[in-house]
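What follows is calculated from the coordinates using simple rules that are stated; it is not laboratory data. As the structure is a computational prediction, the values presented were derived from the model and not from experiment. Cβ atoms are built from the backbone, for glycine too; each structure is taken alone.
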Structure P
Amino acid sequence: MQNLLVIVSDEHQARALGCAGHEFVKTPHLDALANRGTRFTNAYTPSPICVPARAAFATGQYVHQTGHWDNATPYHGTPKGWGHQLQQANIPVNSIGKLHYRDAKDDNGFDDLHIPMMVQDGVGMIWASIRHEEERLDAPGRMLGKTIGRGTSTYTEYDSAVTERTADWLHAAADRPQGWCLYVGLVAPHFPLVAPGQFYDMYADIDFPTAKQHPDDGYPRHPWIEKQNAFMDSEGRFADAEERRRAFIAYYGLVSWLDHNVGQILSALDGAGLTDNTTVIYSSDHGDNVGARGLWGKSNMYDESAAIPMIMARPGQDAAVCDTPVSLMDVAATIPTHFELPLDDIYVGKPLYSIAEERHDKSRVVFSEYHAAGAVSGAFMVRKGDFKLIHYVGFEDELFDLASDPEELTNLAANPTFTAVYDDLLAELRAICDPDAVNLQAHADQRAMVDGYGGLDAVRNMGPKGATPPPSVARES
């Protein structure tokens, strides 16, 4: 039986890949993986923020089905997912690196967890779960990090440790029975925006293009986006234009740092003699806006934030591209299928193996939702064929034709020419969930959680003030 290596990074924008045609980013190792595998050009996260996306991936179910709404509702082993299914079938399943679950002591579906990164104190960012605009707390610090630029951070140090541990694990695995599953969680290019010198310097002289639809140029952001961004407003917290430029350099430097670590892992796989017996899947939990519309981080449904890279390389296959919309939910469904296990009804996705055979299924729908930090109401996305609908509860919707408008510059939702398309995508959304009911449930659950911890004042100082600290790293005060 073939092995399965699943590598998931954090905050890697889908277009920030050389093989995706990016004009300057350098990702030679991921490009090489794509050159011996299938690259899925229209892949999405089930939720554009860490904890909900990872809980959905772990379970194979949507966020609204499991109730892991935000970064204070981490996965704790229920509902059971693909890891538990592999364990029941006696298939070795290990994890190395970032999981962002509740606690390593929970029944998380892994035989062994190596240097796992979990939410802080098993609690996470409760202060960000207060979503009513008139009550929500101010973000306690700059989310992108106190320092931006060239250097090292606890996150780059952690990625080095994860990469080294993975290489050691793979070399040891060469002498073990084959047919294992290994999940590897890398952190880059997630902020803090500090990139190791060699990789920062790759982009230090780049003439970066002007960020599209920037408010400084007169662009009026969608009202929902304006309210969500006001919660943290990373763009407004840059010290000056030079620090903002360093943020661009550091983000792309971290992408190349990530690529370097993926290269180290794949080199170890090859050195252990396992390449010809191992399928490799690479993806990320969500993307990053990287300055588009004056936004940084994730937390919205535009492609910079909600779209993710996805590559699957099977031994001996030829390079291929699949344009059918897919999501992390399909990776979740792929894992038991890889080991010839039955695909239970809980999985909302479909195995990538069968999707890849279709090349471009324009009838397929993928779905994402957001109920977390800064969101005054729920945001929902459906992608079908060339069109993408973003539905905001209580606000006007957005509809984009990504074939003719890949940068999402023109909202077609009110254009009578596209009424039928809009109605069709709205019906597809409502076939998945009732957005109004889901929005109310998310708010109710989050309010109950905050009250359970003692109310608004009690949660002000609970959870991390910025990025979750990795293992064995002192927390910011």
Structure Q
Amino acid sequence: MQWEIVIGLEVHTQLSTNTKIFSGASTAFGAEPNTQADAVSIALPGVLPVLNKGAVERAIKFGLATGSHIAPRSVFARKNYFYPDLPKGYQISQFDLPVVGKGALTIQVEPLSGNAKPYEKTVRITRAHLEEDAGKSVHGDSQGVTGIDLNRAGTPLLEIVSEPDMSSAAEAVAYAKALHTLVRWIGICDGNMQEGSFRCDVNVSVRKPGQPLGTRREIKNLNSFKFMQQAIDYEVQWQIDTIENGGKVQQATILFNPDTGETRAMRSKEDAHDYRYFPDPDLLPLEISPEWIEQVRATLPELPQAKQARYVNDLGLSAYDASLLTASREMADFFEAALSAVPSQAKICANWMIGEVSAQLNRDGLDMAQCPITAQQLGGMLARIADGTISNSGAKDVFRTMWAEGGSADAIIEAKGLKQVSDSGAIEALVDEIIAGNAEKVAEYRSGKDKLFGFFVGLAMKASKGKANPAQLNDILKKKLEG
């Protein structure tokens, strides 16, 4: 029996304001429990919320970046439910009239298995609404007691809700990664998944082709792309097995256990009417003028897709290389700064960024922002490759030294004696000596054993201690052997 998978995501993005959405309390991570739980966040009698302008501007920025509708008038509502870390008994959120309406995000999907080729897909965005975060339950101290930390209560969130447009774990992960890149790129969220700044709820259902949507189950609070893929794969198979064995999927909120690789039901899933939404009486409707939208638009950087297109059209890079170079704004900025030293060598610069630089960052467990060398240092080294001062193997030596010890490429080349020999006369003399000392091999080559060419190159490079310019050496050697 064939099954179709239907997936939609709700992504909670913590906005990068210094203060909470309705008060001046700090949003800094890591403070002592309950030291940032102010009177507004826990709704003590007599206090009133005041909307954070910076949170609104970040929501507008996201809407513009995704081509979404920005509502000229939106309303905050009270979402009523009981939970220990929600002392007010309600969450201030948006429902019928969110600040950001319909939009879309185009993603590049890398299939997780098989020989399928990467492909492009557009995921529709239903809305993105502003809301406050709840507190946090801290389970299992030394006495087995659960504590409540309300520091996070009132932290500004932008909840980004997609249409159920994804049909595999690969597509869901690609969409989540693209959102993660985008919110960091435009500076509205730090994207720190370990600290809970970017959390995903995944709605999963299955159906037979052509049938109505199946019953969905919502996997809550996934803060790892790896866990998201594992959770979706397990949940899909569980739903299929349940139906095929005569059971029925019940709508529920579920959790994923990364230790067992399994999902488990936490509670029955509420619908919107269960929350008894009503407009918050303490907050006026939010009105956003066209002038305000244009002011925010002026602060947007060049977006990843536009930058990718420019790299392909103007620099001649492949779409794949362009996508890797725009995986983060830090990566793209580093690439462009390094390229300024060798403007005509975009492919060489891209190869080093995607290859040696990324590999060394991974080995050292660093991200681009922590790179121990500067773009100017890398650009200086690339310039010495381009003008023939050093070979590719010599450049790797320069790079390793630069990474470990610092210094400029020119200084390292001089100190280590890495300059290539590009004097054609000196290379000719070296080649003549190699040919004279290997008459039998020369005869074999000339009789048709072309593969021996590499043998002569190896001897010549060894004799020059790796300093002979490879292109010149190959050219001179070929002429001498065939002359």
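Given 28.0 as the derived value for mean count of other Cβ atoms within 10 Å over residues 49-56, which of the supplied structures P, Q does it correspond to?
On the way: P: 28.0; Q: 17.8.
This value belongs to structure P.
For the structures shown (P, Q), mean count of other Cβ atoms within 10 Å over residues 185-192 is largest in P. A value of -11500 was derived for helix-only ellipticity at 222 nm (-39500 (n - 2.57) for each DSSP H run of 4 or more, over all residues; to 500); which structure in P, Q was it taken from? Label of the source structure: Q. If relative contact order in percent (Cα under 8 Å, 6 or more apart) is calculated from each of P, Q, which structure is the one that comes out at 14? Attributed to the structure labelled Q. Calculating volume of the Cα convex hull per residue in Å³ for structures P, Q picks out Q as the one with the greatest value.
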